[in-house]
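Dropping the structures in below, format is structure tokens.
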Structure 1
Amino acid sequence: MVRLERGEIVEARVMLDGLARAGSVTEARLVSRGANGRNAVARTADGTECLLPRAPTGIAEGASLRIEIIREVIPGSEPWKRPLAKLAENPTSEHFVQTEVLPFPSPTDRLAEAGWNDLIDEARSGIVRFPGGEVAIETTRAMTLIDVDGLGSADELAVAGAFAAARAILRLDLQGSIGIDLPTAGKEARQRAAGAIDAALPKPFERTAVNGFGFVQIVRPRRRASLIELASDRAAFEARALLRRAAFEPAGAKTLAAHPAVIAVLEGNPGWLAELAAQLGGSVGLRPDPSLTMSAGHAERA
């Protein structure tokens, strides 16, 4: 899902198949009320266990209930974490609204025309450039850190960097606790930098003031993995990217050549290959090539 402004991607989300999606409502059974009214566990019909930070009142273990997923499974360094959920009473709303579904397959790649490939490169590298500087993004278990660097006066770079960092947060779907390290600037420039963040980043979020060292912390609702986190699962990320590129190849049988780790992901998802074959109107084969980088996979005529 993407949101465009003036033909440019300003916000993007990637939603993985097979995950209990944030905002979805489903039937479940309460298997544990947790301890002291906290950290209850509900199990959905497909066996997914969801953590309810607050145990629902008046519902006994073994009883049925309707839950809303409020945070999806986050792939990466903490795969043991279960989805978070709550009783489905007041569904959570988000500002992002999908207004158009692109036809697929299609003779033109409108996402690429809007800058999708550049966005994927930003997710891979964690580097987002803006006139006069760049932001470097790193994820940790505790928070996402953004460092702003560049040329020019510290005051102007702090303001431009704050705006660029806020836009990167939207483009790459960064959530949770986010720290931005700006150049040390004067008080007036720090205030303008805070205003630049507020102008670029829609609610809901909370932030601190920009302190004298140029640091500001932002907290956004944590609902799913960011594009940066998805890219950290490199083989799966590149396998999906390769499939999307291949889908716009001329019709006919194809062989996908890629790094062996990427090929292993594709081999483990035969349904992806079957869907691609249907779109291309021909068979799809696989060729592992250890000389290729993870992102250099490509389609060849079979």
Structure 2
Amino acid sequence: MELVDQDIPGPRRVYPGYGRRQPKVVWPNDAKLVLSLCINHEEGSEYSHAAGDGRNEGLAEIPYSMPDEYRDLAVESVYEYGSRAGVFRLMRLFDEYKIDTTWFAAAVAIERNPEVGEWIQETGRVEVCSHGWRWSEHWLFSREEEAERIRWAIESFTKTCGQRPVGWYCRYGPSVNTRELLVEEGGFLYDSDAYNDDLPYFTEVRGKRHLVVPYSFTYNDARFILPQGSGGPADWADLCVRGIDELLREGRAGQPKMMSIGLHPRWIGQAARTSALREVIEHALGQGDVAFMQRRHVAQWWLDHHEEWAR
């Protein structure tokens, strides 16, 4: 008996991907691995009583959470660590090594911490990829509400960061409407609302070609706080280094890849964990074949050269 996927709203599932015919990718300067550091700047846009949400945010480092009828000041202060200390520690680190990064930022987070937007404009090595107007679950919105928030985010980033976002990444995952709305809005080179490949790929949205630059939870610093976590900083650094080394092995064998590392100021911005990130950066820089790239540059490079690789 054959199992046939149902015709339902949202993207069509494609299981084989590139299969055995991997594209013969040539990255800038003949790099064998592109490393994408993605800083999820959410602090200040999370759910809180102060923001009028009538609930507390989760994903803090506190093993106990208060019922939503009470304001959880401890959880709020964990997020404030990211905006007060962690984010600036990361900014200094990236300035020290002069590497390109992409910031998955919620617009309101930068509105409430304008020095971040100022730094983004000054450094010239940062891309803002919209992580939403606020750090919200987009599948909870109507189509019209989601479209409105996409517009709000674009307007906000253009004002605070001096750049219009050309990439999009939702909290956890998109709604069934997100990708269509991005294409309808226009101006987006890509979205990162997928975790299904080591390379960018094209999909079709309402008869138009659309680029997906996949993200990854595998090397995400959320492992520090989740039950299925990887332990301490040394464990996380080891995981990332192993990923870099194995993907480099593939790249040097003729199949260059891309690797995404997700970072959060409230977690990786803690000094001991920043030390682990420093180890990962120095390891990657020491290989010689690794390029730190903004995702918009990856997307544009793919758009410009993908036909050459398919020959």
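Read the figures in this text as sums done on the coordinates, not as results from a lab. As the structure is a computational prediction, the values presented were derived from the model and not from experiment. Cβ atoms are built from the backbone, for glycine too; each structure is taken alone.
Given a value of 17.4 for Kirkwood radius over Cα pairs in Å, for residues 16-135 alone, calculated from one of 1, 2, which structure does it belong to?
1
Match the computed value 3.3 of distance in nm of label points 7 Å out along Cα→Cβ at positions 72 and 144 to one of the structures 1, 2, and report its label.
Working through the options, I get structure 2.
By the measure mean count of other Cβ atoms within 10 Å over residues 48-55, tell me the structure among 1, 2 with the highest figure.
1
Out of 1, 2, which has the highest value for distance in nm of label points 7 Å out along Cα→Cβ at positions 208 and 272?
2
Figure out for me which of the structures 1, 2 the number -11000 belongs to, where helix-only ellipticity at 222 nm (-39500 (n - 2.57) for each DSSP H run of 4 or more, over all residues; to 500) was derived from the coordinates.
Going label by label, the one that fits is 2.
So relative contact order in percent (Cα under 8 Å, 6 or more apart), computed for just one structure, reads 13; which one of 1, 2 is that?
On the way: 1: 13; 2: 27.
Derived from the structure labelled 1.
Name the one structure among 1, 2 that distance in nm of label points 7 Å out along Cα→Cβ at positions 32 and 248 of 0.8 was derived from. Mind dumping the intermediate values first?
On the way: 1: 4.7; 2: 0.8.
The structure behind it is 2.
To which of 1, 2 does the computed value 2.4 (distance in nm of label points 7 Å out along Cα→Cβ at positions 40 and 232) belong?
2
By the measure distance in nm of label points 7 Å out along Cα→Cβ at positions 224 and 256, tell me the structure among 1, 2 with the highest figure.
2
Assuming 19.3, 61 is Rg and Dmax of the Cα atoms in Å as calculated from a single structure, say which of 1, 2 it is. Please report the intermediate quantities before stating the final value.
Details: 1: 21.8, 63; 2: 19.3, 61.
Computed on structure 2.
Assuming 3.4 is mean projected area of the Cα convex hull in nm², for residues 160-215 alone as calculated from a single structure, say which of 1, 2 it is.
Details: 1: 3.4; 2: 4.3.
The structure behind it is 1.
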